[in-house]
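For reference, the structures are reproduced in the following blocks.
Just so you know, all these numbers are worked out from the coordinates, no wet-lab data involved. Please read these numbers as outputs of a predicted model, since none were measured by experiment. Cβ atoms are built from the backbone, for glycine too; each structure is taken alone.
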Structure I
Amino acid sequence: MANLIKKIIELFKTNTSGSVIGIDFGSSAIKVVQLKSKNGRAVLETYGSISLGPYDELDVGQTTNLSVDKLSEALNDLLKESNVTTKNAILSIPARASLIFVIELPSSIKENELPDVVPIESRKYIPVPISEVSLDWWIIPSEEQYLGKSSDDSFKNKKEKIKVLVVAIRNDIINKYKDIIKNTGLLSSSFEMEVFSSIRSSFNRELSSALLFDMGALKTKLSIVEYGVVRDFHTINRGSQDITNNLSKSLGISFSQAEEIKREFGLTGNPADRNIAEAMKLIVDYILSESNSVVLNYEKKYNKTISKIILIGGGILLKDFPALAAKNFKSEIVIGDPFNKINTPAFLDNVLKQAGPEFSVAVGLALRRLQ
């Protein structure tokens, strides 16, 4: 079936000049999406993913910490298997290799003073010497600015703090991905934090506050977004691998066996064995409880309501997870559909809709390069 889909996508392709690929380095898999701009619209040319576990003598689904050479090997294999035809690439920087936080500065600070002020203030949040990281930052617009009221002088006088979103990425991680680019012969001069790629592919024009809930294998990332801007970010150190690990320990079976059971039965479990559902729900309930606390704290602090939860990441594909999330958050639940933003073969609609949550980062990266 996979080979058939690849052959039909080949027929759907047009001239590959001007094509771009978004490459998402996850903790357990690499995902790629190749797009091309045609008549002002992004067109899907090919996509694919590869599990990293076997490159570290681990099971499919297990997280890894591979060397540059092994990651380069895996990426090269994926590019060949997916029939990628361009070297024009943009790579993601995973959240686990960076820090995202918000600092507040006095309104007296001028924008041209930020390059001096931000690094000093950021030292409070970064556990390594500031010389070992690269910083980037953006002033978070106020709600009044979004609504076109920023010209009101009386408002400016009342403004007490400037909020700045700061991203810190370890220099050794940047160098690692530069080495991968060199090893694979790709052409890329830019990277992007995965959260920003996910927002680009998952959000439309939401006016109210929304939560982007991204469950990967190693961690679950929570981004509270208003008007397309990240206003709060949190990481929960649990992910889909923890669900499988807990199931493996509870039943005394291997990781691969637990992974098969998880995929087959989902959160309802096997009626013949209640331990299956209980073992999985123990981890899921923890993730949802922590997420709910983040939402409630934000709503209380800013007197706002988060009305929509957008689910992405491979972990949310667990059977019955969206229904359980809806009960936990009591908000509108939307499953991310990044392929909806691009032209795709009609016969692949159902396949891509199901796979979409896993490819949010890769699609978002490619869209950025096209733009």
Structure II
Amino acid sequence: MAQFAGAIATSHAPPLFIEPQFWAAHSDKVDRGNPELISPRTGKVTSYDDLVAEVAAADPGLLSRISMADFTANYARMQAATERLRQTVRAARPETVVVISDDQEEILFDDNMPAFSVYWGGQWKLKPWAPRGGPGDPILDSFARGWGDRELTVPVDTDLAEHLIRSLVDDSFDVAQFRYMRSEYGGTVGPSGYVTEARTRAPQPHGMPHGFAYVVKTLLDSAPVPLVPVFINTCYPPNRPTPRRCYDFGAAVRRAIDSFTSERRVLLVASGGLSHFVLDEELDRLLLTGLDRDDRAILESLPRLDSPTGEIRNWIAASGACSGIPFRLIDYVPTPRSAAGTGGGWGFACWLPATDGAAAC
């Protein structure tokens, strides 16, 4: 029988691996023209300049947290938390890692955007991350440190993945499946919901999406064990699953693992979140309270899960898989990087059985 080794949850955003001296420049380059800035006060898409006005009126104390000293301290905390997660993975000794993450206009577009899906091909590729438009920008080039700096062939645990698909269907989840990767991906998302205009990506070579690549590159030190990639549509209306459905999905994933008859030590990883591209610390702390208490009422009622903040759904699914196992928060690092409150809340946590290496977390 498979043995469930617990779960970890982690952010995977660029501030985890971009040096703090580049954060302000990154904000100037990316944040000002970002069409997905969601106000934590109204829950609506808001321009950068209007966010600056909101912060000045409603949260002037935030400005005191935007300094190189704060950036440096927060970066050090995130590096330390990531290293603790690496140690936790090593201590868990997984033979298979089930990764719950999402796609952000990488291989899934509006020609096919399932709410839940599982990849079960024999392997998939991690390709070196390259910024659109080519190399040469020291900020964007640094993304390769977190999401992949060389090509890797990553094995997939096809037996467990197929069992997971069948078990989820038997458990009333109409999960999508795919087992082949195309050489190039491109397409369009939107308009729908907060995505107010159609966004089109030209076809280009692409390997695994960055949320999965981060697990391989950063947490597994580019020495992957077999994966089972599980996708939740966290970002794109109109078919994003509700928090309640994500919790139940995680519980169904756990039942599938527990019913797998071949021997495996299986670790679950939730990759993504918390609030971003605009920090919503109130939302993040409400989530963390719900996780700590395993309180479904809190988790099911979470508001404002638009934009990549919706990756919180991955953490909720992990909580559903780990009901009854103690939640341990390694660190939560709320990090605004501009007067508009852009940035995010970066989180690192685990659920490990008390008798099985929890001290490593």
Structure III
Amino acid sequence: MTYTAKQLSEIFEGATFTGNLDSQINSIASLSEAKECDLSFLGNIKYSSEVALTKASILILPNSYKGDTPATASVFRCENPSILLAKFCAVLEKQMWPEPKRGFIHPSAVVEDSAQVDSTANIGPFCYIGRNAKIGKNSYIESHNHIGANVVIKDNCHLMPRAVVMDYCVLGSFVRLQPGCVIGSDGYGYEYSNGVHHKVPQIGNVVVEDYVEIGANTCIDRARFDKTLIGAGSKLDNLVQIAHNVKVGKLCLIVSQTGISGSTTLGNGCILGGQVGLVGHITLGDGAKVGAQSGVNCDVPSNLYIQGTPALPYMLHSKLDILHEKLPDFFSRLKDIEKHLGIEKKTFGTPRTSTARSGK
């Protein structure tokens, strides 16, 4: 696929342009790897030094960039190059993966008689649509998907292969599920009695609000009662685990391998980095941020940025990290002081012998 700068200018509405409108591109590349007929962009200021050296034919640069540009490159300028590039990628995406034929149910799909599938929806090969399920307008259910009984999938949803939506769960409009996503698996609930872990039935559901995207192999458990909730506009990465009765607010970002324990609540606009763990029954206020690989065991106020295990305010955690690196030097200097003062070594700097270690 080839695009000229003139064609791009129609897509990049609002951007300013300098250069040759006949310039052509047929691929996208990073600044350092771009060659002639490539489109490239400066999305992170740390790569500013690569702009002047790139061989890309067309560049997207932020208005704030003041450095040199290649003499042969045509340039679009805007506030956020990443947003502009996303607009172009959206155009390419529609060409690479054309929208399916509407109102088509593949012959290999199994649709229960009581299910209601809108006449504009598309049901792919080897799908199962359970009893009393409702599939809304323009929703696209790709191959090998399981839609349970009494499920509601509203308009313009897209379920990629092998996604599962279990009984009674609800997907709002414009929800996107990546391959292998599971909505409505049983919550992890057991009670110990008389030497046995007794299963606690999980009879609630999962409600996913509008414009939510959920990554591959992410699992969201149904509630023990009431509902597990994912708020409108939130985006969940791959391999995220959301336990029963969790409430995720609107416009939250949750990165891969994060686990949220039962009955925890996230306010609106929370951000959780990769491999974050949250204990159950706590609340994160609106706009709270948790750095990668952090463990959170208590409530977090709104707009606080925390890091570490146990998680602490980011600046405090950073100071402690610096001190931690200096501990060997501190102990060495302390030993010198002890020696100078004639203090016995066992006071500081000598491993303690515990009763557990000695076996006594």
Using mean count of other Cβ atoms within 10 Å over residues 269-276 for the comparison, can you identify which of I, II, III gives the largest number?
II
Which one of I, II, III has helix-only ellipticity at 222 nm (-39500 (n - 2.57) for each DSSP H run of 4 or more, over all residues; to 500), as calculated from the coordinates, equal to -5000?
III
A value of -0.61, -1.10, -1.16 was derived for log10 I(q)/I(0) by the Debye sum over Cα atoms at q = 0.08, 0.13, 0.14 Å⁻¹; which structure in I, II, III was it taken from?
III
Among I, II, III, considering only relative contact order in percent (Cα under 8 Å, 6 or more apart), which has the greatest calculated value?
II
